[in-house]
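Novice: Given below, in the form of structure tokens, are the structures.
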Structure I
Amino acid sequence: MSNTPPTPETARFLEVNDNSWIIHHLIVTRHQSKPSQPCWPDGEGAFFSIDDAPTPTPPTRPPSHVCPISDAGNHFPASLTWKIGLAHLRIDFNNLGTSEHVTLEALAKRSLGFQIPQVYYHKHLGKSYSIVFSDLPGNPLIKAWPTANQAARTRWTQQIAEAYHELSKWRGDRICAVDGGNLQCFWLSSTTPSVPGSYNPEVLRANCEEMGLDCSELVFAHNYMMPLSFTVDEVQGLVGICRWEMAGFLPKDWIRTMTRANSFTQSWQAVKSSWSESDINDFGDKIESALKDKGFKEFWLNNCRWREEKRRRQEQEEANRLQPPTV
């Protein structure tokens, strides 16, 4: 098999047999009893494990209609996600910052008022990064929201804001990931597509200062507000928070600014197909109100102006690049 890192465009998902599937450079195997290697449950008494795909690749076929692996649908420009039993596999094809398992390991050492995923597997291959993380208990908020009453919706969004407030008590001294490494925050990058230097602390700080954010107060932030990030139930309300790949120390002002700019992010396609316009507006309004009540400020207009200026600069740079040299 080639050592060339995969991309979303070269994605391969093939079936080896009734119990083995190849996903890019990995092979996922189903076992009827718990194997000795790291594994996770399928929810029906069997287990899944994951490893590097064998070389040469064995004979394969398209996935059958009874294949237990499904497309999770919450894709980003450079990542793909699959639901496999009681876990998710995500492959990021352009990993330029601290990896999510490092953040989850750090969070696991803290006392939190909500649950976070367990990591079953992680691996780097060039710029690509693969992680298998557990499902969280409860019902995904994206499924629960449309049928929930106003009291439940208000409770959930207030609990999310409280969780964000709880995290913000953890302070940092620069804009970076939990281990001091680069924080891959797509929405703070001034270059598209992102390059290795897009996310170093000095560049991110300069971008935040251009936006007018107060960089004297750097706090830990989940930094991935969207309905796919939360699970809820009727007893606890908010149960868990997932999607920590962009978490890190950021200006406190960024938390509500980011949410005000886009409170759906990667979940937008799923939201559009299952939520009404009223549901969508209600989520944005309630999250905005709950964060405001917790003392978070927003600089949404500054963010819009900064992004527009960034777009103009890039267009001018591209025009200059294409301009023929003067004789």
Structure II
Amino acid sequence: MQSNKKYYIGIDGGGTKTVGLLCDDDGVIVAKSTAGSTNLKSREEVDVRSAIQHVVMELTDGLQDRVLEGIFVSTAGGDREEDQVRWKKWIKETLPFFTGYIEVKNDAYGALASGTYTTEGKVLIAGTGSIAYSISGDETRRVGGWGYLFGDDGSGYDIGRQALRMVAAMHDGTEKRDEVFVTEVLSFLQLTSASEMITAIYEDPYPRMKIASIAKVVILLAEQKNLPAMMIMNKAMEQLNELTKAIEGDDDKLVVCGGLFQSEFFRRSFAEMRNERKLMCEVCYPLLSPAAGACICALISRGRAITDQQKENLLSSHGS
């Protein structure tokens, strides 16, 4: 690392994992750190604090006397003042001599910037949870993002929960049994009987993440034309499209990201449903991760737009 450069940290705090990146003022990513979920509404505070401090310490370990200019955190719950206060407090505890700026925003910011290289536009995130967000200057509109207890429609958690409900109903005889569906879901959970699901889920230390992980199986089964899986996935896509309808216009670009969209089949099916519903907004799948988007937000916080050279550097160093 060059001593005359300034450095920036971008952190994406997701429902399943947290990723932090360190970049220089040219947009070159020079370090990466990962930890568990930092969602304060679904994980114990002591675990969140530990994860945050691990990421910050690992990223700054090689900085020595080099200047850390700013830190931008894009995380679930980042628009709640009480969560912002805790994030900033824990970062300052880790870096007591840090004099730069710390910004904490919700997870839409990093996701949006990863596709637009700005902090304005419209974004849909569908991972462990789900949220649609529109940002234009000081005006913001949020749709969804109500959490797993009474929200997160169409999310990985929602898909996983519907799969468990389906297996339970098939076990009880209130739904027609689909042997392939039941076998694949139970096999993924390393279970031999539906009756074992209660212990496996309720006694898991992170049940929300475990349930969300089942979405992978459902999407794979849907791709194989399994009917129960197709029903669950189609309902999820309908719910996600309902979220976006509330924020998008005909000429808008919609940045779409999150774990569900890592599946090419899910992307394709989502696009087909949008075409059927005549939702003509252009969909953009970012080449950068939300953590890189958080780095972009950190760089933008200096008051200057991202240059073409910075874009090129971010793209070329992102996979390293």
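Novice: For the read-out helix-only ellipticity at 222 nm (-39500 (n - 2.57) for each DSSP H run of 4 or more, over all residues; to 500), a value of -9500 was computed from one structure; give its label from I, II.
Specialist: Structure I accounts for this read-out.
Novice: Comparing volume of the Cα convex hull per residue in Å³, for residues 175-214 alone across I, II, which is largest?
Specialist: II
Novice: Sticking with this structure for a sec: Among the shown structures I, II, from which was the value 17.1 of mean count of other Cβ atoms within 10 Å over residues 119-126 calculated?
Specialist: The correct label is I.
Novice: Moving to a separate point now. One of I, II was used to compute mean count of other Cβ atoms within 10 Å over residues 135-142, and the result was 19.0. Which label is that?
Specialist: Label of the source structure: I.
Novice: Given 23 as the derived value for relative contact order in percent (Cα under 8 Å, 6 or more apart), which of the supplied structures I, II does it correspond to?
Specialist: Traced to structure II.
Novice: Which structure, out of I, II, was Rg and Dmax of the Cα atoms in Å derived from, given a value of 20.4, 69?
Specialist: It traces back to II.
Each value in this text was obtained by applying a stated rule to the coordinates, not by laboratory testing. Being a predicted model, the structure only gives us computed values, none of them experimental. Cβ atoms are built from the backbone, for glycine too; each structure is taken alone.
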